[in-house]
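A.B. asks: Presented below are the structures under discussion, each in the form of structure tokens.
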Structure 1
Amino acid sequence: METTIYNQEGKESGKITLPEAVFGLPWNADLVHSVVTVMEGNARIPVAHTKGRGDVRGGGRKPWRQKGTGRARHGSSRSPIWIGGGVTHGPTKDRNYKGKVNKKASRKALLTTISQKFRDDQMLFVDKLSIISGKTKDASKILGAFSGISGFEKIAYKTGKRALFVVPKNDRDLYLPFRNIKTIDFEEVGSLSPIDVLGFGLLVVVDPQKVNDILLSKTNAKHGPVEAAETKKDQAV
């Protein structure tokens, strides 16, 4: 499969052939849901905590005698139906939300979400980005240029999570000009996850050839991204 590459002025600069193993996978909702659920659970920090009737203070003495007062019988002021009593089945910080997901499943879920983004025409391939001035206004001009591309008119909107820039490696000089634009974020392809892909409306792939090579390494079930790249290098030598 082939697609168009653009420069940072929003103009076509060439074509690139994309690997089927990365951009041609069919949608698998069950796989993506299971992987994303586990990832979100692992990232969750339990904060909400309530006290049960055995945790609240007081209640050692029966409020009043069982019979003869004309009031309902009660055995403890710690009862959940009393003000200041314990909470029934409330959330506790001791609950464990962590889970485990197979590495092959997590890799395939990532590539599945990327393939779906590509099918939905929500991916923009850019040959390179360079902002010498380091100023936000120049970064905004680039977004304005991208908004002129068909299907990417909303990338310059000032609300929502508009676009995730996927880069081969972290580049502070490239990230800083976009830092004040809250609708944009950057992510190194080696640490990309299905949550990142699904969390933004558009994906902007910078230096797509290098990104494709790293994503292809994720299809190797035996090796991780770095190990597969090193193995390929050793074989070439």
Structure 2
Amino acid sequence: MKGTLDFDPAQYEYGPATTAVRQILLEWYAIDWFVPPRDDAAGFSSMRLFGQHTACALAYQPELFPVSVEIQLARGGFREFAAFCERVRSGAAGSWDWKFGALKKLSNAHSRAHGWTLGAQGKGCVSLESGARPRPGDLFVRFGEHVMWALSPTLDLNATLLRDHAEPAGWYLSYANMDIIDCIEWQLSESSNRLEGNPFVPLLRCYSAGFYPFSLGPDRTILFAFTE
């Protein structure tokens, strides 16, 4: 199942990083979620991509990420997928918090180093207090003095065959949505169209390949794929 891209990124300008942001959006909305990989070599590709992700993250903030990560492939159905989701949600990895304790810190440190702030980037964006609403492709919205991300890719899980698995699928989508936000923020803060060095690009491409990362500790990650 794919998300609905109800706008054309080519009709939107995102500053000096416009080309990169457009590409990231197109790649994200092209992901076919919760289906088996269509490429027999996708497992090896995903391991390579996740290795690129960790190498980029380590190069930027070595104090947050280990030198090596054990990457294992796992396959199954929604029962197994939901079990991995629960392991992460229940804190089975102990004090390790991949999304907020590592990746979000990485993203925030990168933005600070480049002098990027949400408030400055969103200057002039639509204000909700005016009664207006952002266009589908707008990245930011303002309420008073506060600027927020307007981009929030979602899928209508209840309208698909996944409705019986909407809870774990919905949780994982919200978990993964953080990655596209950080991916775009990385490009905006660098004012660059070069995707090399952005640790979130290969992470998004793992999803595209049909593999879903579950970080069970600083040095152990499961890449899960659905079977037929």
Structure 3
Amino acid sequence: MVGAPALALLPSPFLGPAVWQPVRQLLTELGWHVITPVPAAAPRTPSDVLAAYLAALPYDQDLILIPHSNAGLYAPAIAAARPVLAFVFVDALLPARSGVINLTPPAAMLADLREKADVNGVLPPWTAWWEERDVAALFPDSTVRERVEREQRRLPLSYFAGSLVIPAGWDQRPGAYLAFGDTYVTDRTAAASRGWPVVKLAGAHLHMLVQPEQVASTILAFVGEISPRS
């Protein structure tokens, strides 16, 4: 779409671009320039993840940043280094206005991950963190699940000892929040408290694989609302 910003669909550091592929295809067919960064092949630290995102994002093109899940934590640092006009967080963690993000998960989850790490301290693929019945419900079929699972990144447990600096003023840009159910209700509420438009769709964490048309249309509605240059 000539003159419009590019749409940067950020996958979680634990997954890959396949989680966005159906939505990316729809947006591309509508004429949008869509960028889907590939997370680092074997990231060990938040700095590795941030470097991989930045390597895929241009310096010379305006961007609407659309992070999913844990990719939301990287939005402030990316916005400080690239021409980001606005954000659409999609079932994602929403950083504070400033300060430092400690990546340490809640104590119960951290204990569970410690048990799952191998002898070298490397975690299994993300879909192996959860009960099989819960994971199976995330995917529309086995073919899509296999495609997503092939791209999963295995991070070390030490990744969660890392942190990210939040540049002050990052969220003075326009933003919006798209939630799938209530998993990220705290982040959705925080977005609403900033005056951002918020939509909740009935679905699980990878709803963009199950209902890509619904997700793509909601993203574009947000873009039209928050980006004067779209």
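Each value in this text was obtained by applying a stated rule to the coordinates, not by laboratory testing. Predicted model only: the values in this text are computed from it and were never measured. Cβ atoms are built from the backbone, for glycine too; each structure is taken alone.
A.B. asks: Comparing structures 1, 2, 3 by relative contact order in percent (Cα under 8 Å, 6 or more apart), which one has the largest value?
C.D. replies: 2
A.B. asks: When FRET efficiency 1/(1 + (r/R0)^6) of positions 164 and 188 (r between Cβ atoms, R0 = 25 Å, to 0.05) is calculated, the result is 0.75; to which of the structures 1, 2, 3 does this value belong?
C.D. replies: Here the read-out was taken from 3.
A.B. asks: Any idea which of 1, 2, 3 comes out highest on percent of Cα pairs over 25 Å apart?
C.D. replies: Top value of percent of Cα pairs over 25 Å apart goes to structure 1.
A.B. asks: Where does the value 36, 22, 14 come from, among 1, 2, 3, when Cα extents along the principal axes in Å, for residues 52-99 alone is the thing being computed?
C.D. replies: The correct label is 2.
A.B. asks: If we compute Rg/Rh (Cα atoms, Kirkwood Rh), for residues 116-171 alone for structures 1, 2, 3, which one ends up with the highest value?
C.D. replies: Answer by largest value of Rg/Rh (Cα atoms, Kirkwood Rh), for residues 116-171 alone: 2.
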